[in-house]
Every structure is written in structure tokens, then in C-alpha cells.
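Engineer: As C-alpha cells, here come the structures.
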Structure 1
Amino acid sequence: MKKLSPKEEEILCYFWNHGAMFVKDLLELIDEPKPHYNTISTIIRTLEEKGYIGYNSFGNTHQYYAIVSESEYRNKSLNLVVDKYFGNSYKRVVSALIEEEKLSIEELQDLITQVKNQSKE
């Protein structure tokens, strides 16, 4: 999975939240100051080249849609971070969260209970 710029990720979020759209539809959703139509079109084409966006042709125009789900993107992104910064060790991730007080003992116990319940199913 190719890394996205913050702007590419922002545009992809619109497709996750609103479904298939034409560039003009997307522009209506973006807050002021709105980027130029060509700027959005270029970002969408880049997302298409990176494999995140697909399209249906309608004459001379295209309706774009996300081909990577938000959960798939989130999971792959998490895996990349864990691999790059924690030596592919989720144990080290949890340990770091505890050390930085981002995860309490109670939350950790809830996670352990959740894992135990899933393995029973």
C-alpha cells in the first residue's frame, strides 16, 4: 500500500463518508476556501494511480469511488507503523501505550477479557 499525503487522505475520507461522486460533487462538500477543480481532479487521479480510487465513465466525465475501505486502510496503516517503529511487535506497542499512560490497567484488562471471549467463539 502506497503512503498517502494528508490531502490525499482527506479526499479519500470524503469518498468513504459520501460514496461515489463526481469531482463537482466533491467540491461542493469541501469547505472554503475551495481548491480549484483541477487541483481536486489531480489528487483524485493520484489516488487512482495509487490504487485507492476507481471510477465509472459517463461520457466524458467520471464518477469516482473508493476501492479501499476505511477499515482496510486503517489496518494496513497500523501494520506499517507497528512494523516500522515497533519491530513488528504488538506487545511493544501495548507496552509503549502503558508507559506513556495512554492505556490504563482497566483498559488493558478489558482488552484481555475481549481477547479471551473471542478465542472462546
Structure 2
Amino acid sequence: MKYTTSTPIYMQVADSVKEKIVTGEISPGEKLPSGRDLALAYTINPNTAARVYQILEQEQVSFTKRGLGTFVTEDPERIRLLRSEMAEQLLDQFINGIERLGITKEEAIDMIKEKEG
């Protein structure tokens, strides 16, 4: 994974894990890698991996079972809400970028329709 300097690494990794959850690459209730394995997979410090899991728990995306590990939430409503929040962020970024270019929303919609085929 390539990291940007504009966002803390732990947030970028947390976003990557959340994306895997909403796309189904990681299933509800599935055990997440240990902190050490997460650190190896993303080439990050184990302390950063621990911070990633803190964020995911705070956002109720995951939970920890003492002695067993960290698991993805089994709450379909939470995953649906997470997907909606992520889509909203992408739309905001897109709209802000389009507006900076001086393109109206109507022009952007036309461009999207043309792109679709």
C-alpha cells in the first residue's frame, strides 16, 4: 500500500480495512489478523497496527474477544452505515474537485452518463 503524507498512516490502514469489510473481502464476524500480522501486511509499526484496531473498535466496526482476537462486527446495519459514510466521503471529494475545476453538477452528471456508455 502506498501511503500519502496528508493523512496519518493509521487512518489510511483503517480505511483500507473498512473498505475490505464493506466490499465483502472481509466477512462479518471474521477474525482480523493479529496486530503483528496486520503490521507485517501493511509494513507498519505494531503500535500503529494497535492504533488501527483502536479506531475500528471506537467506530464499532470491530470488537475484541479477550484471548481470542479482534473480529469484524456482525451487525449488518453498522456495515451498511459504514458503506454509506464511505460513499458520502467519496461523493464529497468528487463534488469538491469538480467545483474547483469550474464544472457544474449538471455538467458532471452529463460527463458520468457519457462515461457509462
Structure 3
Amino acid sequence: MARSALQQIGDAGEQQALEHLLEAGLVLVARQASNRLGEIDLIMREGDELVFVEVRRRRRTDYGGAAASVTPAKQRRVLRAAQVWLQAHCGDRWPACRFDVCAIDGHSIEWIRGAFCL
């Protein structure tokens, strides 16, 4: 199925974030991991820790920029989707994990480690 123009912009932001994280030494586990409760943009590994990454991209900062768009409701959706993913892939033995945000405003990327928690 063809991706919409908005989805293509989101895909480009995810690619930019992925490259940034790979350069920082993280390893890709999964991309656009979907389940019944939502989608996780990127799942990375840093050492023994799983990193669930929400990627947000904004061309303008009129409404607080990309980082501000990760609302508490969005955080809850990502957390629930991550719990489903962890149960499916790790069973009852979940590794240490954290939730990061890659906020892209224009051409600038801000990597917020531990932006919210489980």
C-alpha cells in the first residue's frame, strides 16, 4: 500500500533519528513495531538495555516544537504498546528498558534519553 505524503515525512524523520542513534552506538532491534495497542517507532538496544524511541518531527515550533508534542496521552500509548511487545518477545523476563524521544525541529535533532518511564 502506498504511503501518504505525511507518512513519508514521518518515515524520513524516523530514518534521520535511526541514523543518529546508530552513530551513537545503539543497535536496531525493530522499526515501526505495531501491535493492537499502537506502534513503537524504533526499538533499539544500548548495552543490556532496550530503548523504545518515539520520533517526533516538526517543521515549525509555533506550538512548542517536536518534544512538546509527546503528550502524556501519547506516552501512555507508547508505554502500553511497549508492554505488549515485551510480553510477546520477552515473556515474563523483561530486560531493563527506557523510553527516549528523538525530537526533530527543522534540521536539528534532540535526543532525550529517559524522556518518560514505565
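Engineer: Taking distance in nm of label points 7 Å out along Cα→Cβ at positions 35 and 59 for each of 1, 2, 3, which is largest?
Structural biologist: Once distance in nm of label points 7 Å out along Cα→Cβ at positions 35 and 59 is worked out for each structure, 3 has the highest.
Engineer: Ranked on Cα Rg over 2.2 N^0.38 Å, which label among 1, 2, 3 comes first with the largest value?
Structural biologist: Structure 1 gives the largest value of Cα Rg over 2.2 N^0.38 Å among 1, 2, 3.
Engineer: Right, something else. Taking mean count of other Cβ atoms within 10 Å over residues 51-58 as the criterion, which structure among 1, 2, 3 has the greatest value?
Structural biologist: 3
Read the figures in this text as sums done on the coordinates, not as results from a lab. Small disclaimer: the values here were computed from a predicted structure and weren't measured. Cβ atoms are built from the backbone, for glycine too; each structure is taken alone.
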